Each structure stands twice: as structure tokens, then as C-alpha cells.
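In the part that follows, the structures are each spelled out as C-alpha cells.
Just so it is clear, none of the values below were taken in a lab; they were calculated from the coordinates. Worth saying up front: this structure is predicted, and the values here are computed from it rather than measured. Cβ atoms are built from the backbone, for glycine too; each structure is taken alone.
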Structure I
Amino acid sequence: MKIDAHQHFWKYNQIRDTWMDDSMKAIRKDFLPEDLKPILKLQNIDGCITVQADQSEKETNFLLQYAKEYSFIKGVVGWVDLCAKDIEERLHHFSSNQLLKGIRHIVQAEADGFMIRKDFQNGISKLKQFNLAYDVLIMPHQLSETIELISKFPDQLFVLNHLAKPNIKEKKSGEWSKKIIQLSQLQNVYCKISGLVTEANWTNWKQEDFKPYLDVIFKAFGTDRLLYGSDWPVCLLASNYNEQFQIVESYLSSFSFKEKEKIMGLNAVKVYNIN
């Protein structure tokens, strides 16, 4: 089974979606399952994991409803307030829907120290009992804090999004590389090969720009802990679906069929308990 382990749906809302600034006009519109379905079919991809883009329970319900209606949506990484006092009750409520596979908080927008807050860590501590992964969305400077957090929860499954957003545009990798290697030593962490093109020069990237970063994560995580994700439609800021897909396919050209199967789907099936 081939899985796109990271993409989004939304009905564009100018008031809510303020993160889409003037440079992001290409994605200031609705992106819905009927838009993605034919794109996945062209790439012979069997299904996807849809990930929250707005921090609200309304968003989680919105995605779960689409997952119910479209069989190619294999699961949802939603949002609940992990810092809430009633977090266990909210997780119990949402996890009654087996299509909920994980939780994500947009930590990249939070101040330093957010991940070591007691209330946030209390929320993280509740996820395993509901068999939910936690998707980690951070910037490179937050890697040390991420390592500190994950070290405290060795039995919880974590999935790093977008390689922690290295500075591909300026070809910087030194400190990011060191921290990624350190993070990968924690065996309960997986990493999504996603979000590459939007960290590069949107209008002037080349496939070879990504090789140093892919080399690092493949050496660090190996083929058993890496998952392909398109980050559609955000990827449209810098490429079309096929172009970003070809970056990964080209890199994997020398890998074995079994290794490709893992990265392009089987690892996602494992991480997100896809039936």
C-alpha cells in the first residue's frame, strides 16, 4: 500500500487562516478531497493521512467527517488542547472514532519552553492509552527542547514533520544535522520526508538542493523510520504534486523494492495503525 502520510484539507477562511500571508496567494482557496483524489490516483497512491492546519476541535471534526466519506483518507492527525485540564476526557471523546490516528499542535508558533510545560507534557502522557501518535511540528531551534520532551516519554510514538524545517534555501545544515542525529537515537521517533520544497527557494530550487538533507535523515533514521508525505496543498507554493513527488522518487532510485515499500507506505501503515 502506498500512502501520502501528510497532507491537508481546508475551506479557506480569511479571518481564520491569517498564516497565509500575501506570499501564499496560490493556496488561498478551498482544497478538498475531490481535489486530491485524482492527483493521488495519477501517482498510484492508495490513500493519505490528513493533518490538522487549524487549532480547533471544529477542525478535527471537519477532517474526521471527510475521512468517513472518502475511503482513500486512511486516517486523521487532529488537534485537541493538550494543555487542557480535561484532556483525558477530550481524547476519550475523539478516540472513539477509529479514524483518529494522531494529534498535532503547531509548536513552531509557540514561545521557547512550550514543550517542557507541565500541562503540555501531561497531555502528551495521555496519548498512548488511546493508541495515538504525536506529530511534531517545530523549527530547527526547537530540536533541543523536542529531544528533552521525547526523552521523557519512551513509550509514546512521535512523528517529526518536515525534517524540522531545515534552512534549505540558504543551504544551512550544520547545527540542524547534529540535532537530527541526536533526535534519531530515540527509537520512538519517526520522521516524515515532507515539506522540502517550501523550505527551499520557492521559484528556483533544483533536485540536488535536497540531497544533503535527505542524506542526513536517511543515515539517521534508516528506512524503517521514514515516511513519505507531500504536504499538499502547501507544497503548491513551490511546486506541483508531481514535482515534489519526483524529488523523493529520484532519491530512492537506488534503494531496494522493499525499502521503497516501507518509505512510501508500509511505515505509515505501522505508525498510524492503518487497516
Structure II
Amino acid sequence: MPLTIAATIAGRTKRMKIGTAVQVLPIGEPLRLAEEAATVDQVSQGRLIFGVGRSGFARTYNAYGIPYSESRDRFAEALSIIKKAWTQPTFSHQGRWHSYDNVMCTPKPYQQPYPEIRVAATTPDTFPVLGTQGYALFAAVRLGTISDLAPDLDNYRAAYAAAGHPGRGRVYLRIPVYVADTKDQAITEPEASLMMFYRNMANQLAESAQQAGANPAELREERSRALGELTFEQARREKVVVGTPEMVRDRLLCNDVMPHFK
């Protein structure tokens, strides 16, 4: 679905970047995903940003008959296959879940060697791993808060530097934004929808904490309780940005948000 929507956007735009947030790699067929993503990159003439992740919810995997405990290793194998498919004329791969013999990815990406890859991170242990691997990072506040991200991003950048990668590592924030003509509208209009989202998220986290392989279960349970008790005032302070255009601009540029994402 993300790549279908990306292709639709590519056909109707000329300049804007088009990113997936995110393509869940462990439940897809990596060679097919490589070709579909490369096709979007060709159609858009190099505007694709390939955002990928594992998904934090075991029930997504249950629907496909895949144990969530395998998600991390499946993700690593799938991403390795996609990069081979994009960079090698033909390739072979014999892995735990996927095997290919002298196959070719057609088309190759428009961007060389391939589109920027951004990887989603939600648990503290993932941040330094992605830093060591040198990937750009998606950070989000669906489960935690803006202030929670600071130590995780410090760990990401420390691992990034220790691995010898150039620069500081690119970090991108995913955060709900609601803009309205007046402050009162911006506060009242999205409240019901946002709070329903967080209540549903709390229930999903509680459910996933009981699934095999959903580690760390204690963190999921803690975040589930926090979301279940969340007030809209707390959400506005630490999880969403709402307001007039000027209020949203000022909030995104304030010192407790932007310094971590430069």
C-alpha cells in the first residue's frame, strides 16, 4: 500500500520528495519490493525516500502467519536483499527465509546507487544499532514523548560517530500536526480523534506485550499504561503540535524540539 500511494503521488507531482513511512519489510517479498520501489523512483525521476521498519505490533505479523520474534532478523535479511537487487546487475542469495539464484531487479533505481533509506526506531536498543549501521533515522512520538527521545538520539549519534560515518547522522521526526485558523479551533477540533488514536494505541501495546518476541515487554506495558492515562493537555505538550500556522511554526522551532533533529 505505501508504494501504491507513492506511485500515485509521483504521477501527480513534479518537485516534492515522496517518502514511505514505513514499508514493513519482514512481511513482504524483498525482490518484489525492490522492483516496486525502484519503479516509483523511476516514475518520480529520483524523488523517492525509502522509509522502512519492522512495525511494533505483533498482530500485524499474526495476520501473515509470521512469528514476531523473527521480525528483526527478517528485516535485516530483506533490506540486504533489496540493496543487492538495486546495486548488482544480477545476484544470488541463500538466506534463512529467502533464496534467489542469478536473478535481476528491473528496473534499477533512478537514484544511484539507490534512494535514501530511512529506518524507523521506537525502542531504545534500536537507536545505537542504526547509528552503527549508518542509516538515517525515523523517530516518532506515538508511543513515547519528545523528551524521551533525547537520550535515544544521543545514543544513536554516539554509535554513528564511533562507527566512523561522516556527519552526525540524519534524524527525522514524525509527529502529528493539526493547523486551524484559530487557536480554539486547533485545540477543540482534533481532540476526539487524537485521543481515540492514543486509546487504541494503548490497547494494541497491551496486547502486543503478551506476544512472543515482543521485547521489551516491560517497556510496552509501561507505554500502554501511560497512553491509557494520557490527557489531551499532556498530548499537546509532548506528543502533538496543534495551533494556528504561526503557533505550529513556533512550536516546531522551539528549543525542546528542533535541536535534536538538526
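Some notes on this structure:
- Test item: relative contact order in percent (Cα under 8 Å, 6 or more apart) calculated as 20, pick one of I, II: I
- Identity of the structure behind 11.2 (criterion: mean count of other Cβ atoms within 10 Å over residues 19-26, calculated), options I, II: I
- Per Kirkwood radius over Cα pairs in Å, the highest-valued of structures I, II: II
- Across the set I, II, distance in nm of label points 7 Å out along Cα→Cβ at positions 75 and 99 reaches its highest value in structure II.
- Label whose coordinates, when helix-only ellipticity at 222 nm (-39500 (n - 2.57) for each DSSP H run of 4 or more, over all residues; to 500) is calculated, return -9500 (choices I, II): I
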